[in-house]
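These notes open a run of structures that come right after.
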Structure 1
């Protein structure tokens, strides 16, 4: 006879695709200490067709 083992720790395909379904985006951004770029940034032209977004105040965090 084969022994059948049922594992309850298996994750669904949806959970494997997005493991952060229980945590909101705002909470994740607050936890990672992201800089708020709304009304807090200016563009720097690098002269080669690219530009860089630079924060004005790096201490202004989301949350």
Structure 2
């Protein structure tokens, strides 16, 4: 059985009647990529797109 490509980055937490699922691995990897982006060079939306492109590449490498 293979791992889901974009599984949750953190375990599910249940508190009272609410379930908190946290963020996905894609969001987590994109957040990590944010540290390496020079935000002064590109507009914010392009930089965010770059972060998610890095995250997508990391997910692809992970499933290879």
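From 1, 2, which structure was Rg/Rh (Cα atoms, Kirkwood Rh) = 1.35 calculated on?
Details: 1: 1.35; 2: 1.10.
Here the read-out was taken from 1.
Computing helix-only ellipticity at 222 nm (-39500 (n - 2.57) for each DSSP H run of 4 or more, over all residues; to 500) gives -14500 for which of 1, 2? Let's see the in-between values first.
Values: 1: -4500; 2: -14500.
The value was obtained from structure 2.
Each reported figure results from applying straightforward, stated rules to the coordinates on display, with no laboratory input. All values reported here derive from a predicted model rather than from experimental measurement.
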